[in-house]
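Scrolling down, you'll hit the structures one after another.
Derivation of every value follows stated rules applied to the coordinates shown; laboratory data play no part. In this text, all values refer to a predicted model and were calculated from it rather than measured experimentally. Cβ atoms are built from the backbone, for glycine too; each structure is taken alone.
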Structure 1
């Protein structure tokens, strides 16, 4: 029997655990791109705390008392910028990332019409996941260190659009 994670709003007290999981999760990405300076790896505890006190929504996945994942969304007009989707390496492949993404989308304000996020353009596993969940690549751009990123978007489907 598998235990489902609880997805809950994150608070400032979660900052250290979020940073630990984030760094562990993004380490593989950094090795794939041979870039130790990916922003999720260089973000400081103070920066995570600042995010947790601002307008960004941050959710955490917990198994018991253990934080095993997190994700952020920052609304900007009719767009929600989703980022830092992180799942502890020993918990990846168990649906936690999918649950976090669905929860952060649901937590966004009603005026949001499109979700946007980015991942490494060569991160085929991430791209497959996002595309399976309705995201489409709309552009490519380099990050500040020259790593090629894929920018993805997903339109919000309202209940009115779904029909009866």
Structure 2
């Protein structure tokens, strides 16, 4: 196992969890009993919400037991598997390692929250642009989304490099 890769993974995952938990703590203490705060002429709202479902409240209508098994137990095992893959895979390049570390860090941030808050995750950010708005989300969700986006870019680059190796251009 590469020491630099290990440090990179640990730093990213730890920073994601720390930033996520700190912002959720702040949201719970400062926003839980106050009116929403709007920024940038209403483009961003900071509002306290608790989500017992997954992303965009998916699964919120499931029974408590089903949500526990799906969103806590299964997610915990999936995140443990992801971390093992991160540490032991020799096929990941640096961007893929960063991307999956962001996904793992964000996932652990939400998992910790779910375990400490009776199956609920604290959300507190919404964005409104041109008449459209996001659901309520948190720092962990930003890390996960950024990680997925980076992984898509890294995968595309990897495919393009493989394609270039199979079909080298002929120099004139």
Structure 3
């Protein structure tokens, strides 16, 4: 069962539309920070995921369109052999999927951490950066939930 704190009010949960938008923006920022880990010719589907997620946050694209783009980013991940590229593609797919289900924002951030770890970067430092970036309105929700989810999420 989904956590009602990540379900918008109009769907019976407690998440405001404003906080839903904050979640997708935060997730996009986490992914944008790791896009440099892709090769010099990044997959359009991965990069486009962030563009579409931001457009959703601005009210310019529908949730249905965001969902299609999320599926294409995950398809790109399945086609990759390099595990860093897989993690980046998954991060982007989750970021844009936040439009449909807000808790996917955590997937964007956690896959970004996984990409950092796989590339030899400092996961703890990246997590701290992500935490500092969190707006106050969603900070407690994200930190509490991420602590639970990270227990089962292999970062390395």
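Numbers at a glance
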read-out	value
Which entry (1, 2, 3) yields the derived value -10000 for helix-only ellipticity at 222 nm (-39500 (n - 2.57) for each DSSP H run of 4 or more, over all residues; to 500)	1
Computed 23, 20, 16 for semi-axes √(5λ) of the Cα gyration tensor in Å - originating structure among 1, 2, 3	1
Winner on relative contact order in percent (Cα under 8 Å, 6 or more apart) once structures 1, 2, 3 are ranked, highest first	2
Among 1, 2, 3, which structure scores highest (criterion: distance in nm of label points 7 Å out along Cα→Cβ at positions 94 and 142)	1
Distance in nm of label points 7 Å out along Cα→Cβ at positions 30 and 110 from the coordinates reads 0.9; which among 1, 2, 3	3
